[in-house]
1. 0.35 is what came out when FRET efficiency 1/(1 + (r/R0)^6) of positions 107 and 123 (r between Cβ atoms, R0 = 25 Å, to 0.05) was calculated for one structure; which of I, II, III is it?
2. Please state which of the structures I, II, III yields -11500 when helix-only ellipticity at 222 nm (-39500 (n - 2.57) for each DSSP H run of 4 or more, over all residues; to 500) is computed from it.
3. Ranked on Kirkwood radius over Cα pairs in Å, for residues 291-410 alone, which label among I, II, III comes first with the largest value?
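All of the numbers you see were taken from the coordinates with simple rules; none came from a lab. For clarity, every value in this text was computed on a predicted model and none was experimentally measured. Cβ atoms are built from the backbone, for glycine too; each structure is taken alone.
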Structure I
Amino acid sequence: MKVLDTYKLTCDNVPAEISIVDRKTEFVRTYEIKRAKFQAATKTVMDHIKEKIIEEVDIRPTEAHDAETMEKLRNAFVEKAGEIVKRELVGTSPENRDIIVGTLAHELIGLGELEIILSDENLEEIVINTSREPVWVYHKKFGWLKTNFMIPTEEQVHNYASIIGRRVGRQITNLNPLLDAHLEGGDRANATLYPISTKGNSITIRKFAKSPWTITRMLDPENRVMSIDAAALLWLCIQYEMNIIVAGGTASGKTSVLNSLLVFTPPNQRVISIEDTRELFLPDFLHWLPMVTRLPNPEGKGEVSMLDLMVNSLRMRPDRIVLGEIRRQREAEVLFEAMHTGHSVLATLHADSAEQAKNRMVQPPINLPESMLEAVHLFLVQYRQRRSGIRRTLELAEVVPYKSLVSVNKVFHWNSRSDEVEKVGDYVRVIDEISMYSGMNAKEINADLAERKSILEYMIENKIYDVDDVGRISATFYRNKEQLLEQIKKKVKPKDILEIAEEKPKKKQGEKK
């Protein structure tokens, strides 16, 4: 047995130790959870306390349809449960009382022992295939791992799926055995019931990043998702409102890249995003309205589709429209109509290359006329290597129109041997269009790209990774580029630059306060 990593977690004051172990008897590495065990007498008292809590506390977590409401309910529960535990377990240390209250919160208003795993920010996926097998997790560093934790019964798996469904006003039953929902923290959950999933009831939870990836984290030498030259070009394209489709396979980082690009949005523009499940997270000072779809209720009423939201968004004076994923023809037609009416559009699409992305757009089920694709300026393709778990920008390609057809001009491509995103082609369209919109010539555009690279290098060197901080520096670039570049040249501390970025413009003499 070889221990590859160990670290500690605390969830609602309940401590646990995690070990990643490589055993010779196992083909897959294991994710082992060690937590404090209660003595039999304590467990008996806890069962008694549960009954007291049910009698005295109004437990209605199903009323919570957002993180803020759920947090208030949880805090009220913890406060009241703490009083009962203190009254019933006289002489127990404050630390042990907190552990007991946290455990009771997990069991009565949470997802039991799954809450510990859900609190691990190193995990991307948590999977229950059946109660007869251990829970599986996908670790950011070690990939798929089998845990030493099992759900006791199929009824318990069904119960957890029902809890998730009730929190979003949905039911999962034998008549409706499929559930796609999200937890209050933003994590996405999918559940299926037997016999649809033939092994047993299943739950798959995709964890929502509490700290979203920014372009600087992607450029960090430890991650190297894309090159700094590609990032500078994308920043310039975002500023000049070019239409970009981010393609890639499942879990390749499409939404993370889309989120990182949207941080470059000028603050004086309105962004409307449309998603099935809320995954985007932008700086708090941007003019941004996030919207999500809604599935129909069991009677088939109340559905709000992505198409409904897209059509409605055009009446909301957006400068930029962001679509979670292009799936059907009608959605794509409305999206391209938005492009043609002067809106900047960003969206994601499942495709493994720029050429495949183009083909998917013109073939069923999307099936758009090829001539419509000229409204798209760039295809950015993300790639995830399953063997090592790394994510890279595979391609950045222009869409070049010619008569009624379009071709794909690859500008950047990932070299798997050197593990570098390299420039492999010359610009055909993008530079000309930026020149047309900005009035800059090619030499001035290259100088502008060099300035953006220097800013990105400064943020990487100083580890400015927070989404709000990256957004503030981007906004400062738009407001006072010369001052920002001068500060970076003088190697001013990030704290001082960010403080200046947060300052509000002073009132001119004679202006009303």
Structure II
Amino acid sequence: MPRIPVVAVLLMLAFLSPATGFAASPPQAAPSSISLGTVDFPSSCTPAAQKTVEQGVALLHSFQYQQVEQAFTQASEQDPRCAIAYWGKAMGLYHQLWDFPTEATLHDGLQDVQQGKKLAQGTDRERAYLAAAAAFYQNNPKLSHVERRRAYSQAMARLHAKFPNDDEGAAFYALSLVALAEEGDKEMSNRKQAIAILQPLFHKHPDNPGMAHYLIHATDTPQLASQGLEAARAYAKIAPASSHALHMPSHIFVRLGLWQECINSNLAAAADAIRAHLADPGYEFHAMDFLDYAYLQSGQDSKARALVEELKSVPGASGEEIADHQAVTAARNALESHQWKQAAELPIPKVKLLWQDNTYFARVVGAARRGDVAGARQDLDKLKEIIVARNAHNKEMGYAGHAGDAIDQIEAETWLAFAEGKSDAALKSVEIAVKREKEEGVGYDRPPALEMQADMLLELKRPAEALAAYKAALRDSPRRFNSLYGAARAAELAGNAAEAREYYATLVQSCEPGADRAELQTAKNYLAQHQQAAE
């Protein structure tokens, strides 16, 4: 397949983007690329190469990594002495918040950095960027992932101190702090430091994609999400030609329970990924993953079920990738909709062992909640086998992991104990999962541990305690369907009609008119009955 020049790719994306609902408008400053936002990244390269460098930086800010490689390769061809182009190629290989480079990729990145450093042309600032990349790619196989990230971040801190007026450098430094936070390295302090850098930059440069994008990532926790809402609502408009920019705001929308905004964001991102013919199907898979979760939380179960079939049409995806994402989505759908029989009987996907964990987890929980102790125990044994293999794989890949059993194993064992009638042991076990989840964060593949704890308490006819647990779950995961419904039921059973009405009303407001989840009708009936009683 012939290589498509980056300018042609950008033009294609720009013309396709209006269907997302964001029309491209002329930026206020010199554009770095069409519909990708505006950056200010001076270099000593020729004017033609400089324009392409800025396109590359705009793409880098939006994690469009394949196009990053195209842009910086083109810049190096336009100006063979453009040292910063080799920095850009190297940074395009470092997917800071997605995955860690393989040994081969580390080698390629080091070669790019060394090539850039060989060129005599360049400013002190450009050499500082290359030095920061060299700190990450240094030829030292003993360095852990965190140590490489820390070395890079420290080098970016020095660049930021030496060139305080380089706002792009400040943004890249902030991103390095977020990367450390996501590795568990001083998480909250690094996030807060990144936010302190990015908030004023975002307001100073409202058309810059990096400031908005990195601020969303920095605030992507239950405690900080509200600080990223303004950036979330701005980012897609800044860079509508980027599928990732169209999706990224949904990280904040999910944290705040803004389901329709999340749905709109990911419908646009998935469609744009198809139109742009991106070679990496991950952009569309990721958008559809968030779309499924938002459908479930807004009571649109039929749309969530339909999405499993739609995953077959993701262009560029292998059969195994499609099977994996279908299995993850089907497992989530069964658990979130409380279809325990369906969960217990989920077919085992024909994918590598490590990718079967979500299916076996759902099977354990489904069997346990149906009272099938033997079935749950059998699937738990298989889940444990997968977790051992998963831990070994992660260790081999250089990820440190967490001490103790995996959260999914703890939660699966909890439901088995509950099914066996060992309620005290189950409640102690789920408390461990709650604490671990507070340390490691709440994911979207399984219900929150706090919600599981509340479900157990409600089944044990302890509604007041269940209500307190549901409230705690809703603080971390606002407007989740099952937590709202559970809180309403718990309040109702505890004799607190006012709170029951409040939670039922919030549930109804959170769902779209076409929502078809059965429990939604229960909520509407309760509200109607109490309205009649009040009249």
Structure III
Amino acid sequence: MDFLLSIFPILVVLIGMLVFHRSGTFVSIVGWILSVLCAMYYFKTPWEVVWGATLMGVVKALGITLAVVFTMFLIFLMRETGSLKRIIEYVKGIAKTKEEQTLFIGMGFGSLSTALGMVTPAMFPPIFLLLGFSPVAAIGVSILCYDPLTSFALFTIPLTLPAKVAMAFGIKPPGIETLNEFIWDYTYKVTLLLPIISVIFAFLMLKIVGGKEAVKKHWKAALVSGLVLSFSAIIIAAFRIFPVEIIGIISGFMTMLVVYFIYKRNGSSSDKKTSFDRQIFISCMPFVLLIVISLIVNIPSIKFKLENILGQWEVIRIMADKKEDLNIFGNVWFWIMVVSFISIFILKPTGKQLKTALNLWIKRIWGPFLAYSLFFAVAFIMAWSAMEVVNGKLVPSAYFADYNMDRIIGITLSNIFGPFYPFIAPFLGLFGAFVGGSETASNVLFAKIQWEATLSTVGAGAFMWIYAAHAVGGGIASAITPSKITNAAATIGVGGKEEAQFIKAVLVPVLIMCAIVGATTMAIIYL
């Protein structure tokens, strides 16, 4: 009963989307309400803790929600001024067919953009729609292209931040002494689990766009793009050629080049001449600015200074001893906002165009904002369940060992699977990211659970592999995360029906990918 009630809100969310075709926004509200009720009335969590967890979730989500909000404005502005259309025409001159466009933009540019901190579910759907993709395909590729490298998003925060938190929790696997060693070992093990997953994502994109016929016709290009993307990451991580933070950027760029030359060599690239003129350059300027600024502000020394400009002025007290530093100037959403504002002067919209973009923006941002915020809130309610405030500090209550929802899930799974626990590890990552809407949140919130489960099943020496599998499972989860699906659907003005169609198409492949990661992890640990 404890286990079923722990996962009950999430089951309701999944059923609401798959069976009843409700939007991610609607089910996020339902899921939050059920989490609040379960935490308070069964898992012995005081109201002040539940409310504090909700606030923490909303604040923690701001880095994503505000990035989504301002990305949507930028895309709507570019669409109204015709810039997006000009870029699309240029892309058609490089990649002729939908399948080639899928691999070039989805596998290559999508991975590069994700690594730079761009929000592809907010940015790409209008692009694919203008390229002639169906709404479901536009949503699908835009979400799936966030995933092929799983953990290499936002300058690899899904790996570096959890590594810092894990060591702060006192997690020190054998042979790991420093944070730098933890990050590199963690990163390398994640990359070793990627080749099959990256290839499956390439095939899945093709299937969403053109069905089995597209996969049959373009499987070689999909195979090569997936292998180039993953093996380039493996080589960089193995030999530490470049900083961890830019692995996704380099791998994405290499994949774009390879896809382009594959189709050019085969004679299937567009014969249409593509001249990069002044209008195309101006149209691309918002993207160029975003890439350049992202690279600059994420240089460690610059990022550190930017994050500390406001000092305590940007630290929010949530409850008890829990605070959150917004790091405004060091956060990608702030620079997307800056680029959006500058783009008004670059693209020079008419008064009517600007008004239309603003009206559409205000109308469509609330669904994604609510979905991301409330799913993060659910994640923190589960993490803080059975905790209480004592002497101004949030601490585990006397009931914590038996009534913490995350702990119940982790212990139940470890008890059920025992020595086979490594197989289930990526599914826990999938679950955490599905709930929280973010792999980073999943990796952070489940670090201690995975450590305890690993100690009680296969031993500390296997932890880094299990934690890597958890991370990859969390990255795979982006394909079915309701908040991302709602975000993509809102960008092109569709709703629950299209969201349900997409999630039905990818749910089984997602579970298969997690099973492959789990089986691979078991084989590595035991063999």
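1. Only structure II yields this read-out.
2. Corresponding structure: I.
3. III
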